[in-house]
Structure 1
Amino acid sequence: MSLDASLRARAAKVIPGGMYGHLNAALHGDRYPQFFVRAEGARQWDADGREYVDLMCSWGPMIVGHRNPRVEAAAAAQQAEGDCLNGPGPVMVELAELLVDLIPSADWAMFSKNGTDATTQALMVARAATGRTKALVAHGAYHGADPWCTPGLSGVTPNQRADTIEFTYNDLASAEAAAAQADGDVAAILVTPFKHDSFEDQEDADAEFARGVRALADRIGAALVIDDVRAGWRLDLRGSWEPLGVRPDLTAWSKAMANGFPIAALTGTDALRGAAQTLYSTGSFWFSAAAMAAAKATIEILRETDGVALMHRAGTRLREGLAAQAQAHGFVVRQTGPVQVPWLSFEGDATLEKGIAWAGACLEEGVYLHPWHNWFLSAAHTDEEIDRALQGTDAAFAKLRAAYGAD
């Protein structure tokens, strides 16, 4: 029995289902390992010692390389002085000042631990400011693992979803209709920077749609919230809709903010400062200083090295390489989403059978990516790392051709 299999058997006795949530490898295919033991740069090693080029970046948090020396040193120095104390460290003020300086739509910042914390805080601020109840969200969008924002969860009552109204992403008329359905009771419109729903091709935000929902929020007196938890720090350090000329009232951040250390942030405009300070929103570990030091170091590295450009270069190299390989092996593929947050699907593969088989073959070749969730690029994905990944994906395409034939 492999060490991974042994750990799964032990976990099944003491953890419900053996594993749960989005890191449950049982959901991803038979060839996915469950347990990992170390990481370095753009690589990870599973419990059985197999090495992978990491194209999931730990599902997003890793952005300047696993165990980045500067980030690790900043967190360690703070940890040596104190982490979870009777109050936050001075680094909390320094991090908030950095965010306000960097993000044009940020006049203030609040901190927590997970993306769900930040999106929930955003909705609470919007409700406190407007005195309204309803939230407009795109159908299929993921805003966290909480009853208000995730349909179909076990243990959730219909009432917990009653104040959420859905619209179709990139369809302004649909958003207008959802607002009309709320009949003057919209507190917030929540949008992701692009459509990154699982199991589906990704879809860039249409500029007219982005400007339209901004105008809609202004017209009905609701807060526009951008959920930048997944895309934040990869597309534009100022905010993912800044290139579109659209600024939100509130932005939720997490994932890559501290290169793997647990932290989230909500930033907002002065108009919502008063509402934000009325919230009782807290947690025992929300003000721990080490993750804040790691976040400050991570953001400074990204700003100093033009990390977004590095990720764009890596993503472009990967996308072009995959396109050439697919064509050479006789497959029609679609690559969607920003190159820094990519995904590949196969034409006519409605059940994702080919995608799952190809992703499994990639694992065998030392490349960790995913068949139905978007991938993530980092500033640690050098040309050499991408070329190593492409060696593996090419071999995986060859295995897929042998099993299925060309399209």
Structure 2
Amino acid sequence: MVSVSQLLRGNAVKLGLLAVLFVPMLASVRGGAGNNDEHRHLAPAPSLPTSWEDFLQLPTRTDAWINDHFGMRGALVKANNQVRFKAFREFPTIQMAAGRHGRVFLAAHGTTAPPFSAITNVCGGRPSPAPGTAEYFTSMMADFERMGMHPAVLIVPSAAVLHSSDTPKWLEPRCAATDTAVDTVLRDPALSPMARERIFYPLQQMRAMAGDDAIYPKTWFHWSGPGLGEVARLTVARFWGRAPAHQQPWPVKSTWMNSDVNHLFPGVHLASYVAEPDFATANVQACFGSACFPEFAGFPNYARVMDDVSRFTNPAAPDRRLLIMSDSFGSKSSGWFSRYYRTVEQMATHSINDLSQPDMETLKQVLLRDPQKTDILFLYHDGSAVYNMLRQGVQRLHEPPRPGA
């Protein structure tokens, strides 16, 4: 007869596995999987089959539901991500890639996008921009000129383009090249001379000043560093001639901040020093969020499009206004421009198409007011600028309403 002790010794591994699974199993029965920190849709509970095909799919659907709702799944996912990153410097999502020298890169703008497409689309190797990009810039510039405004475009090179030596080794030659998608647009014969003159793509200047964290913190996707002050000066000097080459340093403060992409990989926490203007010392009133624009307080429909806006007031600057229409890079850089303007107003355009046409007309009246005292800058990173994000966010500001809109 087998004794209890022999039985336990002979099945120690199995019993250990059962013990390990018992706690999350109990948690599953009592409280489910907990919060969903994976930023995806979890598999729904399977329903009773109503057809033979449903019956055949039942095991697969049940397995998917158990996998997604297993007790303590969130904690286990975080632990797995921590081990993978610390042991192999590997992210659990194709949206991120670990580079060299401590830098990380946003590698794809979605989980269904091709791996590394966020890098290969903007680096060299003659990638193709979205069809019609040059033609759109030409028409956009002409439309705003007819409206009495003289627009300028600042296209920001992505981190991989500036820090090619930090990319995975196989990408370095491509990202060190200059024949980028933006360069393709700038050389396109369909781009009018006026539009070409009004687009600033400071690739060489920013490569020269990039440093370790001067423009892009090592663990961030967005730019945020002291080099943004020089990019602002170069931009204002190029288009409006009001930023001298030699000026007193502006007050800057650095803060240790969590990475802006931490939400993509729960359990792994990255951080960097982020530099921004010291607005209090510079006597600049800085405001972020929808409260900065009381002009829209009576319009509830604007709430969802005013989530990434900023406004700055500098009493010591010349009495002019700068309007910045942007992607998410705008709010990180708009404050640096307040050195040269009494008022800087910035709005990200990613949700602008949610507005009805009457609401759009009101938005245009507020933003495009007083053209004689307003400079307008479209500020987008390279991927947004030449792969339709700029076009989708800006088109309704200058084109006539579509029939039936």
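Between structures 1, 2, the greatest calculated value of FRET efficiency 1/(1 + (r/R0)^6) of positions 16 and 56 (r between Cβ atoms, R0 = 35 Å, to 0.05) is seen in 1.
Here Rg and Dmax of the Cα atoms in Å was calculated and came to 26.0, 99; which of the structures 1, 2 was it taken from? It was calculated from structure 2. Between structures 1, 2, the greatest calculated value of percent of Cα pairs over 13 Å apart, for residues 216-255 alone is seen in 2. Computing mean count of other Cβ atoms within 10 Å over residues 112-119 gives 16.2 for which of 1, 2? Matching structure: 2. For which of 1, 2 does relative contact order in percent (Cα under 8 Å, 6 or more apart), calculated from the coordinates, equal 22? Only one of 1, 2 returns 22 for relative contact order in percent (Cα under 8 Å, 6 or more apart), namely 1.
Values quoted throughout were computed directly from the atomic coordinates according to the rules given, and no laboratory measurement underlies them. Quantities reported herein were computed from a predicted structural model and do not represent experimental measurements. Cβ atoms are built from the backbone, for glycine too; each structure is taken alone.
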